[in-house]
Structure 1
Amino acid sequence: MDVLLVDDSSTMRLRLQRMLEQRRGVIVTPHHDPLSALIEGRTRAFDLVLVDQHMPGMDGITFIRELRAVPHYAQVPVAMITGDAGDAVRLSALEAGATDFIDKRAKGVELSVRLRNLVRLASAVRRLDDQASSMAGEIERAMRHLREREAEVIFRLALAVEYRDNDTGEHTWRVARYSQLIAEALGLEPALCRSLYLAAPLHDVGKVAVPDGILLKKGRLDEAEFAVVRMHPVIGKRILGDSASELIRLAAEIAEGHHERWDGGGYPHGLAGEAIPLSARIVAVADVFDALTTTRPYKAAMDLSEARACVEAERGGHFDPACVDAFVMAWDAIRMVRGSAGSGLAAIAREIEPWARVPELRREVIEEPA
């Protein structure tokens with residue numbers, strides 16, 4: 001146990017130090033100058049503080065008040081050493097944060113008992129503090145585990161949706177990373193960038209309601225088929241909406257809004273400009289870019305430079321100009337993600353998230369005989 005002893009009387013300092021250090025494990029740091037003692041108190045975590053009332057430069061009440069302002073000393077026992085029996089001084093000391101008083105005139109036995117009780121109190125406070133710190137650490141570990149499991153469940157659900165779309169499983173993680181990179185280039189808070197990374201994979205969860213015959217059709221959809229596809233943002237919002245999870249609510253916002261257009265020509269609600277949630281405007285850029293660079297049943301993949309030109313051409317049309325500018329700013333990182341297809345991408349995903357797996361999900365579509 002570390003004790004800070006502040007008293008300008010060398011006789012009193014030596015007397016108290018000797019009595020305190022007779023107890024096992026007690027180490028006393030003596031000071032005659034309250035200013036230097038306060039500096040050391042702010043840089044070290046003492047378990048018990050004893051301070052004289054009358055000292056040059058700073059009195060004991062002021063010292064206690066200053067020390068209590070340091071977060072560590074909110075609960076640490078602080079005793080005032082005084083020969084003043086007046087109620088006014090003691091009341092002022094208590095108001096400043098004193099725990100107890102040490103009477104300079106006390107006999108040896110009484111002084112020894114008071115010091116013993118203070119040491120016991122300080123030990124109890126330290127044990128409680130250690131227990132609280134340990135419990136806080138356990139709670140943080142449990143919360144981190146829950147957050148990781150929540151993220152993994154979202155990721156797995158997104159992979160299940162993507163499996164129906166006859167893709168490799170990489171689209172899920174690429175859209176997540178592109179969205180995170182665009183958000184970072186926009187200067188958004190790190191916590192929000194992280195949340196976008198975790199929520200973006202669920203942007204197409206509403207496609208679970210789209211029949212395979214439409215979802216996997218080779219060639220262009222007719223008007224009736226496209227009307228069915230246009231319902232998937234609304235269904236996605238219905239699946240994810242009203243969740244108690246802030247992350248799932250963000251995913252619902254993205255699922256509903258990622259097909260809206262900056263110019264108002266999107267669906268399902270025809271929102272325009274900043275009426276579209278920022279999260280959805282970000283994911284819209286990420287999703288379209290990845291779709292352009294990915295082979296689908298109805299089209300071949302564009303090369304990266306051509307796809308980038310398409311995105312830039314829709315600045316202020318399909319896409320929020322600020323999101324396109326951020327996409328261009330993050331281009332080197334985006335190109336690196338897109339160029340790491342296959343096992344390389346899986347390795348990057350696992351490095352960023354230990355739980356992330358990007359398995360081969362390509363399903364075989366059995367064509368009916370003619």
Structure 2
Amino acid sequence: MRGSIAIQPQPTILIVDDVPENLSVLGELLQPFYRVLAANSGQRALQIARTTPPPDLILLDVMMPGMDGYDVLAELRAEAATRDVPVVFVTAMDSTDDEERGLDCGAVDYITKPIRPAIVLARVRTQLELKKARDILSDHNAYLEQEVARRMAENQLIQEVSIHALAHLAETRDPETGNHLRRTQEYVRTLARSLKQHPRFSDYLDDRTIDALAQSAPLHDIGKVGIPDHILLKPGKLTPEEWEIMKTHAEIGAQAIAQAEADSTRPVEFLRIAQEIARSHHEKWDGSGYPAGLAGDQIPISARLMALADVFDALICARVYKPAMPMEEAYRIIVDGSGKHFDPDVAAAFVREFETFKRIAAAYAE
């Protein structure tokens with residue numbers, strides 16, 4: 001049994017002319033091949049053109065009382081639903097200037113009266129074929145855009161899941177941290193948004209970088225996988241020797257991320273930022289931090305934001321070596337650390353956003 005053949009609907013052509021005889025002539029010529037709609041004024045033409053679906057082609061008289069063809073074409077081009085409908089001017093105005101004006105206004109072709117049937121049919125057929133090709137291309141482009149967006153979203157999700165999987169490697173060594181990754185990620189995002197318009201940070205903190213910062217933040221302590229359990233999980237104070245070993249987690253994490261970036265076929269922005277954060281989030285504004293003793297603006301902005309987020313969360317959460325601190329006491333310690341531990345402008349952003357910090361802490365409580 002033969003498969004059924006889909007019957008393609010006839011293209012729809014709207015003819016517009018204020019002279020009934022002209023409408024009759026065009027209608028009789030086109031109706032054997034196309035579905036024909038007629039309008040005897042510019043206003044009526046616009047009403048028909050705005051229906052769904054719009055006509056495939058409009059044959060438009062130029063010289064009409066009230067709203068002429070140029071006015072109608074301007075209205076059609078001004079509306080999203082009709083701006084792509086091809087319009088052919090049909091007019092007795094046959095000078096070169098008239099034709100140029102019509103084409104400049106957006107008409108796709110220009111037919112002079114009295115019409116010659118073979119010419120009209122040939123040009124109508126040509127314009128309909130061109131429209132069909134444009135529609136196919138537009139549909140294809142729309143599909144490609146949707147497919148690109150879908151794959152980008154899928155890659156983004158895979159990337160985020162991979163980041164959290166790597167970050168949780170560090171958490172498995174220190175199970176009491178719980179939602180620490182999520183909280184510090186949102187603290188960093190909050191500080192970055194608050195500083196986005198600040199003169200010292202505006203060149204760096206665009207929307208893309210803010211997203212990359214938040215994406216990178218969970219990897220800040222990835223280097224803890226290289227710290228022995230008897231040091232990482234020690235309930236009491238570390239000895240000076242143990243503390244020196246503990247401090248190496250910053251460089252261990254940075255080197256691991258650097259190796260991941262080196263293995264990539266192209267630069268990955270969030271890995272570069274993650275490397276900065278892992279290495280430098282224990283640096284202090286006054287130069288007394290580690291591992292490199294950086295001070296002031298030597299410390300990457302990403303690490304300055306992470307430093308405050310990490311310290312605040314460590315203060316308000318219980319650890320094997322200490323109980324949780326009340327929120328207001330943690331607030332005072334952060335403020336007191338402005339200009340010493342923390343970039344003063346980052347600390348000022350924390351003060352502005354303290355209520356947001358509290359909401360984040362409550363939303364991702366242990």
Structure 3
Amino acid sequence: MTANPCRWGILGAAFIARKNWQAIRDAGNATLIAVASRDKAKAQAFIDECQSSAPHPVLPEAMDSYEALLARPDIDAVYIPLPTGLRKEWVLMAAEKGKHVLVEKPVGVHAADVQEMIAACEKHGVQFMDGVMFMHGQRLQRLREVLDQDVGTIRHIASQFSFRGDEEFQRSNIRAHGALEPLGCLGDLGWYCLRFTLWAMNYAVPVSVTGSIHAETQQTADSPAVPLAFSGLLTFPGGVSASFHCCFAAAHAQWGIISGEKARLEVSDFVLPFSGTHTQFTLTRSEFVLDRCRADMHGGQQIETLGEPSNNAPGSQEAGLFHTFSALVLSGKRDAHWPKITLLTQRVLDACLLSAREGSRAVSM
């Protein structure tokens with residue numbers, strides 16, 4: 001732990017915050033000061049349960065007010081895992097109070113929200129970043145090297161992120177609630193697919209996108225329907241294409257494949273690395289050999305393993321997220337790259353949804 005760590009507060013006791021409770025502890029340059037909920041008993045129960053699993057050296061304080069947490073002078077940065085429909089209000093308030101902001105995704109209901117959040121953070125001189133953990137893993141750095149050196153010119157990118165929610169999930173889970181999470185599976189899962197695609201393309205802006213909603217779910221008669229299964233297609237300059245699928249009704253999947261002129265790069269677990277003490281990816285250079293009447297396709301698969309913990313440990317991508325952010329806060333400098341790619345991701349997501357709502361017409365970017 002550094003002598004003067006970045007001091008964190010958490011707004012809300014959401015499920016995802018449990019993982020990040022430990023990530024703050026494991027970052028090496030961060031400490032958790034307080035957790036706020038509208039119900040102090042809920043905040044305390046969250047703290048008690050997390051502390052019993054991944055104890056912090058100093059027990060964080062439970063608070064019953066987001067406003068009170070943001071007013072504390074002993075907090076430098078806040079992590080905001082509140083529902084998407086509520087997020088903008090608290091990001092704006094956090095920026096106004098001079099707190100650096102790490103926010104869950106999807107960041108906003110639409111790009112205009114995200115632009116407003118980023119502008120507020122710029123005005124008040126605080127860092128803004130979204131909580132896409134895989135961006136901060138060791139594996140992604142190595143993937144970039146292999147992609148640039150061995151894959152060749154990219155021709156197509158494909159990805160899928162899905163899990164199967166039962167009927168109870170559709171009835172009661174916040175991710176299927178039209179007012180709180182209006183983007184449904186596209187926001188919750190598709191954001192990762194789009195970010196992976198944009199990362200692979202060095203954040204080139206797509207020429208056009210199309211989207212399709214294959215299924216929707218609606219919790220109540222008066223709440224908006226949200227996408228339950230969604231797919232999209234992106235076209236980039238130079239004829240590069242990308243496809244993605246996200247779904248709340250299919251088996252667990254989180255794969256990404258980048259096909260180039262020379263090789264294919266495949267990650268079977270690009271969002272949440274499979275549990276273990278290492279991460280992996282596969283580079284494939286298949287070769288077709290025809291010898292008179294004999295035809296052979298040689299696999300040419302090369303698996304590379306990195307000594308990187310999958311989760312819940314120092315050196316994992318979760319800890320890397322908070323280490324990166326905390327280092328920026330402690331440096332006194334802001335990095336404009338992070339809000340820039342957040343806004344681009346949201347813009348592409350918005351275009352995909354607009355396309356789907358208008359009969360899957362191609363939407364120009």
Inset, instruction - Out of 1, 2, 3, choose the structure whose coordinates give semi-axes √(5λ) of the Cα gyration tensor in Å, for residues 10-145 alone equal to 29, 18, 14 when calculated. - result: 1
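Here distance in nm of label points 7 Å out along Cα→Cβ at positions 66 and 226 has been calculated and equals 1.6, so which of 1, 2, 3 was it run on? Show your work: numbers first, answer last.
Values: 1: 7.6; 2: 8.1; 3: 1.6.
Computed on structure 3.
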Inset, instruction - Supply the structure label, taken from 1, 2, 3, corresponding to distance in nm of label points 7 Å out along Cα→Cβ at positions 82 and 306 with the calculated value 8.6. - result: 1
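Just so you know, all these numbers are worked out from the coordinates, no wet-lab data involved. Predicted model, so just to flag it, every value in this text is computed and none were measured. Cβ atoms are built from the backbone, for glycine too; each structure is taken alone.
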